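Following are the structures in question.
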Structure 1
């Protein structure tokens, strides 16, 4: 049974734990899509931008680097502590994506980099994004594509399927299944956005070793981290060995370039 409060509690506790190591681990994957996200939202000089589920502030800072009047909002105090420490010149607010603490029409652009699928009610988050955008304002979001497109996750899930238990985490179900362009388009259209587009964007996650990939997923994520930590010690050793063998084909120089993919979706709040 879907329990939104259980989803929220699970996600919040997970991001509070992940905050300390996020920038050194999983951010090396998630930030590969920042430029495409900001381009899709037409972010440039003087754009009033809100970064929803801003985490440690990488997207907010990148937008500010383009000259935007950028601020971020997140429900994790630990993530915001890192954002404020790394980017003290920027504004970061603690708040709920399902009830944003901003007036109607306050922003020219709203973006969220791999945040919406962590929210219990992604439809409410999209309605709030629509509300705080000015008429004609742009929304852009990213979500991880399916493991069929996302090699890093496929390596992990294949190894767990062979040597561990894919159901071991017993985590509450996700608030949003947004792993396809079609699902993202439905979400935006249902919230009232027009001129909607969605596409798969491919990048490479550069890691020093297969072990670094597993470490990043175990320390810098929530749902995937719970699955990894739920495996037995013996299964974990076999899983890591299987990933190391499967990653050999992605060797590049002294490291590895593992393909990753995101669904990038964008839309416009209709003009009044």
Structure 2
């Protein structure tokens, strides 16, 4: 138990946080790109009262090694399952934001028996369009030509709701720092992986566990309409739109996000 624990998983050093009561239900938090597990700090604080909370750095992000394999969503999912096996976690609730949601959906479809609830935040099930994939390739070129700071500044414009630049300056600064701490190699490898990811929309109808979908009202990357399409495909799923938030709804309006998260997790635990 603790924060920033390091363990060898799937042949690489992985950094994770493991907090909360030993015998409590487990929830695993998967961060977005190009961030790290610390983006979940406000959620860990409230969840540890009643859950064992695992937040980990996806390979190549935060304090986790990149390893030598080509990045892919499937590889990231294999890392997740290997971490669960290493920690002897048979089943868990799974919560992913953006890229974390891609990993969560891939894991849910490939390993359905390992999860008893799913929380999808500011994410979607579709593969990149050719245009979107090309934009990612151009981002790689831009990082190599103009440097990391310029990429970070451009990313922030899409990640946050406009009002956050007035009300959430400290949070924006912390996200910029997370981006700046990610290596150029990991950024490029992950952008490539995201551009090649397979769609998971066709697997949504097979999901039979409780599902909560959260999305920032002003999310420019994965809109509330995108979230609604997923919600309609997953029987019994719940959609909640987070006011005063863009793509990082858990950070921009952590109070409302946490309220929805706790309500859902409590309902799952009581079943």
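Taken together, the values in this text are just the output of simple stated rules run on the coordinates, not laboratory data. All values derive from a computational prediction rather than experimental measurement. Cβ atoms are built from the backbone, for glycine too; each structure is taken alone.
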To which of 1, 2 does the computed value 3.0 (distance in nm of label points 7 Å out along Cα→Cβ at positions 180 and 204) belong? 1
Can you rank 1, 2 by relative contact order in percent (Cα under 8 Å, 6 or more apart) and just name the one with the largest value? 1
Read-out FRET efficiency 1/(1 + (r/R0)^6) of positions 12 and 164 (r between Cβ atoms, R0 = 35 Å, to 0.05), computed value 0.85, structure in 1, 2: 1
